[in-house]
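We did not get these values from a lab; they are worked out from the coordinates using the rules stated. Please read these numbers as outputs of a predicted model, since none were measured by experiment. Cβ atoms are built from the backbone, for glycine too; each structure is taken alone.
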Structure 1
Amino acid sequence: MTEALDCLPVTLIIAPRKCEKCEKCQALIVRLQERFPGRLEYHEHTTDDEAADQFGVVLPPLLVVGDFIVAMGSVPEEDRLAQLIQRKLGPPA
């Protein structure tokens, strides 16, 4: 069994220009931050940022939870993503 985390890193790589799927992912993350207050360490970068280079060639939006790529080029289902986050975080402190 894995140890519960106090805070889980969540990274979103978006397109540098307007992108409907990217905007949907941003809104999804806002809702998840409300569901898991203070427990998500959110980072957002565009595909042009050096920080995005660590993921190689990406199709935005790219969503990474912890060290797991959750979605690339699509918007994940909110409830399934929340379940994944809850498993990684463990029970509330």
Structure 2
Amino acid sequence: MEKILSLDVEAILPGHGPLGTKEAVSKQMRYMERVHEVRSKWDPADGWESAPKGIREEIEGILSEYPLHGRSREYMRDRVIQSIAVSGAPQF
């Protein structure tokens, strides 16, 4: 992703999803970093109900920065939790 950001381009065609910009790549990098940070503090296998207040707030913060794409907030929260569950260190 860092290499993509270093390119002199105005638009980026991802493997799926809409045409993007460098801002979209930066936003995805931030998402991956935040997901990894939450994973370092909490194991989602313990369940949402077990998440400390600070973790819940971090997940809600992540959700607030991204569109719901017509889906419920709970559905998208579960998707973020799935991302946290499989998160490794970001490889940019």
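Here distance in nm of label points 7 Å out along Cα→Cβ at positions 45 and 61 was calculated and came to 2.6; which of the structures 1, 2 was it taken from? Answer for the origin of the read-out: 2. 1, 2: which one has distance in nm of label points 7 Å out along Cα→Cβ at positions 53 and 77, as calculated, at 3.8? Computing distance in nm of label points 7 Å out along Cα→Cβ at positions 53 and 77 on every structure in 1, 2 gives 3.8 only for 1. Could you figure out which one of 1, 2 the value 32 for relative contact order in percent (Cα under 8 Å, 6 or more apart) was computed from? Computing relative contact order in percent (Cα under 8 Å, 6 or more apart) on every structure in 1, 2 gives 32 only for 2.
Among candidates 1, 2, the computation of helix-only ellipticity at 222 nm (-39500 (n - 2.57) for each DSSP H run of 4 or more, over all residues; to 500) that gave -9500 used structure 1. When Cα Rg over 2.2 N^0.38 Å is computed for each of 1, 2, the one that comes out at 1.05 is 1.
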